[in-house]
Each structure stands twice: as C-alpha cells, then as structure tokens.
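Only the coordinates and a few stated rules stand behind these numbers; no lab work does. What you see is a predicted model, and the numbers here were worked out from it, not measured in a lab. Cβ atoms are built from the backbone, for glycine too; each structure is taken alone.
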Structure 1
Amino acid sequence: MHPFAYHAPPTPDAAAALLGTPGAMPLGGGTDLLVCIREGIARPQALVDLRRLPNAREVRSTPDGGLRLGAGVRIADLVDHPEVRGRYPALAEAAAAVGTYALRAMGTLGGNLCQRPRCWYFRRSVPCLKNGGDSCPARDGENQYHAILDGGPCYIVHPSDPAVALTALDATVVIGGATGEERRLPIGELFVTPRERLDAETVLGAGETVVAVELPEGAAGGVQHYAKTMQRGAWDFALVSLAAVRRRDGEVRLVLGGVAPRPYRVYGSIEEDVSVGNLDEHDIETLAARALYDAEPLSKNGYKVTIAESMLRRGIRELWSM
C-alpha cells in the first residue's frame, strides 16, 4: 500500500493547518479512502484523522429547532438516533440502506457524502476522463450501472444513500477550510457533474472538508420515505433510489439516486403538482413519466428509466397514503 504519514490533531485549528499542507487528505471512517489508496486512486502524503476532534460525532439541536450532525457521526448512529428516526425518518432509512452493518459502524457521514464513484473503469485504472484519459469507456462499454440523467462527458453515478435523503430534506453543509474559517451551502450545491469538474465530485477545494450537516426545522416531520432498488437485494449500491418528502407546509421534495452524478432532484412543476394532491392513477403515471423526460440511457442501462418511473409512482402514492 502507498506509504503515508498519520496525524490525529486535537483541535479544529490544528486539523485545518495540517489539511492545508500539500498531499494531506482527511480521514473519517476510511471505508472508501483506504480502498482508494489500495486501488491507486488516492496517493496522500498524510492522512489527517478528524474523528477525535471536539463535536465531530455530536448530534445536537440548532437555534432554529433543526438538527446539527457532526461529520464524524457514524452512519449506524443515524439509523438509531431517536431524533433522526423521529423527526427525519427518510435520513434514518437511507442510513440503514448503506452497505453492511460493519460498514455503517465504521463509515462517517462526511466520508459517505464525499466518497468516490464506483465506476469500474475508474476504479481499475482503465484510462478514462477521471484518471487522465481522453474519453469515457463506459459510454460504449459496460454501462449497466451508469448515469441516465446529467451524464456526459463522464457517466458516473453518485453512490451515497444519505446524500439523496439529505437533498430531499434541504440540508445545509458546513465546510471547513485550511484557514480555519467555515462556509455553508445547500447540499444541492455541494455536488458537481462531470461537465463542471472531472477531478472531483464536490466543490470542495484544497484543504477543505465537510465539518457538519444541518437539517432545518421546516423539514422535520410530515411524510417521509426512502426506498432503494439493488441488484443483490442487500449490501449493495443503488441501481435507483428515491427520497420522497411531503413537508408539514405541504411542499414536496422528490430526489432520485443511482441515476446521475449527483442526487437528482425532480424540480419544478412535478413536485408542485404532487403537492396539490387529489391525484388519480393516470395523474401519477403522467408525473412519473414527465420526471424522466430528460433521461438519456446508454446502451445497457435503459432499465433504470423503468425502475425510476416505478419508484416515483410508488413514492407519490405513499406521500398521500397517510
């Protein structure tokens, strides 16, 4: 394995200083990072362990009545935490869908959001746009699990389950920089498509890392569901997933996973039409089909359109079944 130095800074300022040095990378649970090192995708000079920082694993209320989740919170903690389960069940359900129990017990929220894509060409160092090549071999190759929306010139899909639920819950991401300063942005602005950036899947710059995720009070309660279709039925990444939320104020959020390089929100009139309610089966079928109008499946992943439409139909029904 590639050699590297290991640091466990005691304070955020110390961690920020270390992360500002060339070749330093943050370490959370390590469930993806260490695999990336072994596969040659990552070659850090130093790993900066963020798990022992004050408040890294803290779950606490925010002044506006929401919930702040430290980036070091384990995925398993999200499954079992009473406030997450009671107020933001879509997130608890998404966390429960992550991998195996061992992975959930090790993996952190921050690391899960920032994990690298699982494209087999990228992971196996086949020349591609994300590792220095000049084309995407998945476009005309083995593309069963690749993007049908927002694709091109690279067709990765984002692998995170919690990211899909957090997008539906209008979460805010708190980002720490190498100078020790923090900035905040809606989670929908954290992720980028390959059209915007090929060297990474987020807007994080050098020395930046996710510090926390904040859930607004307005997204708590209501009707929330998270569903995931997998090839193996368990312990797998999503072929397609869906977070469906009907807030207490009546607004609806529909976000698909497994179909695009980032969580794909079904914006605009579709969510608005669903929020009105009083939908018959024809209405539901029409709305689900409209949500996939922009889909551009590759040669071997057209089945994702069918699955996504089916999951949307079910999700819309469930929003109004309670």
Structure 2
Amino acid sequence: MSPRDRRRIPPTIAYNVLNRSVKVCNTRIGAALWGRAWEASWRRWSGPVPTRIHGRRVTVNAGYPYPMLLRRWPTYNDPLVETVCRAREAAGRAVTLVDVGAAVGDTALLILDRAGDAVEAIHCVEGDEEFFGLLAANVGDLPAVQLHRALVSDVRGAERALQRTHRGTASAVGDGAAASTTLDELLAAAPHVDVLKTDTDGFDGKVIAGAAGLLERHRPAVIFEWHPRLYVATGNDWKRPFDVLASHGYDRFVWFTKFGDFSHVMLRPDAGEISVLASVCLDDAGPTRDWHYDVIALHAGSPVRVEDVAALRDARIRRGGRPRP
C-alpha cells in the first residue's frame, strides 16, 4: 500500500479493519504483515475513532490496542474476571471493583459484560485528560460506574506529570509535575472495596502503597501488572508491590502470563525468585521480549483458594469456553 493510498483511507476504517483482521496473526507471516500494518497505522493516524468493545459502541484513540489484544488472545483478561467472580463468592454479595488506570473504560465494560451479576460498583480512576474524556463518554452513563479524575500515588502532593508513551497508554514520566492523591483519600468513603486492579505502567507499587488503609480495612483481592521494564523506565522498584502487600498480611501471589494463562504460585514474596523473574522480563531475546505478568495477591484472611483462582474456571465459562476437566 503506497503512502498516497494510506492517506485516502479514513482512520476509522483502517482501525476497524485491523481489528477484525487480527486473527491472521496466527501464522508467522500473517503476524509480521499485520504488525507492519498496525505500526504504520498508529504512526500515520491519531484522533478518536468509533469501534465496539464488549458489545458496546465506544470511542477510542486511533492507536488503542485493547480490542486487538482481546481478539488475538481471548484469555487476555481471564485473571481479572476470575478474581471478581471469586471475590463475589467469598463476600456473598455483589462486590466493588477499583480500576486504577481505567483508560477508556475497557475494564469496566469487560466486567459488566462477563461478570455483571458479580459487581455492585466499579470505581474508574484515570489521570490522563484525553483518556478521562473518552472514559466519561464511553461508560459515564452506566449506573454501576463511578468516575474519578485523579493521579494516584503513594502520597498526597505532586507526582511527575502523565505523558503519552504511545497511543494506548500514558505514564507519569513527564518533565512537569501534577497534583497527586492516594487511594486512601480518594476512596475514604467507600463502604466496600473487594477487588483492587492497577495497571499504571510501572507505578503499581506506588499506587498500592497509597492504599495502606484500604488494604487494612477491606483486605481486597489485588491484581496488578508487574512489568519490570516499565519499573526501570519510571525509576520505580519492582519489588515494592510485593513488599507493601506482604506488610499488610498478603501471603499468596498467583502469577499469570501477559496472555492471561496461569504461570505459578508464590507463597510470600521471595526476593531471589522475584529478581530472577525480573531478569527474564528484562531480556530482549526471543519469546521473552517485553515479557511481564499479572499478579493476583490474596490476604492471609481471605477465604479465596489459590487453586480456584489458578484454574480460571469461571472466567473460561463466562467467555464461552469449557472448564478444565
């Protein structure tokens, strides 16, 4: 396709064609060709485009990758869905989910689509101005959703300003400063917090540290992205989320690959094992390039069983899959 032809294609058509054609990535050649087309598209186009996420018509920016990731790897968000289902079972009531790094609302739409009966409220926390505008447009009218425009950290005060690292995410790596708060202050009035999910590009340890009171009062299941490369890029300590959670009574950590598949269990944080895993994630060679994990942390007093979380049984059933025998 020539540069002139690319200029003639509206970004909405290009984005949605790439979204629908992502299954060609099942072959090596298809993946290479699709990857070039995707890179060319987000370099060429910007601005809002309409699409569908979890059955709802929404607006995203032209480089937002979530719909493609979900089509290519249907298991991508199974750990989060399973966490919500297990928390609902443990609480005996519909639960409250806190989504830090809510972006355009895809997590809220995911949970309402696949586990809507399990949630009472979803607190969506987003600090980026553009993302918050899209978040409000996409899910602001949903009764279960509560929106919070805030940059959260470990203390109230100032944090590095958010800066777009690519079209799909923003991280607190800007040159300027922005006002910050903590989850403890932001959600002081919340009667329940049953699941805390963070995806903040290397700042997850800081976000969790700013929720010390919340962790003590509510003992939520915590699911966070653990991406050592982003911890290095933002000058944060990749051990911090484990240290903070362990200090508040969390003693079981269930690890999943970046594709949503079960990896392993860690009973209490092991500094040596965490360092080895970080080295794997920082290695650019072969299949471990850009490797990272999602980690579910359970409090010692939680009745949720590690075996149930690892099996991902409810998550598979709710996306139409079969439970493991």
Suppose helix-only ellipticity at 222 nm (-39500 (n - 2.57) for each DSSP H run of 4 or more, over all residues; to 500) works out to -11000; of 1, 2, which structure was it derived from?
2
Tell me which of 1, 2 gives 16.7 when you compute mean projected area of the Cα convex hull in nm².
2
Per distance in nm of label points 7 Å out along Cα→Cβ at positions 98 and 226, the highest-valued of structures 1, 2:
2
Between 1, 2, which one scores greatest on distance in nm of label points 7 Å out along Cα→Cβ at positions 10 and 210?
2
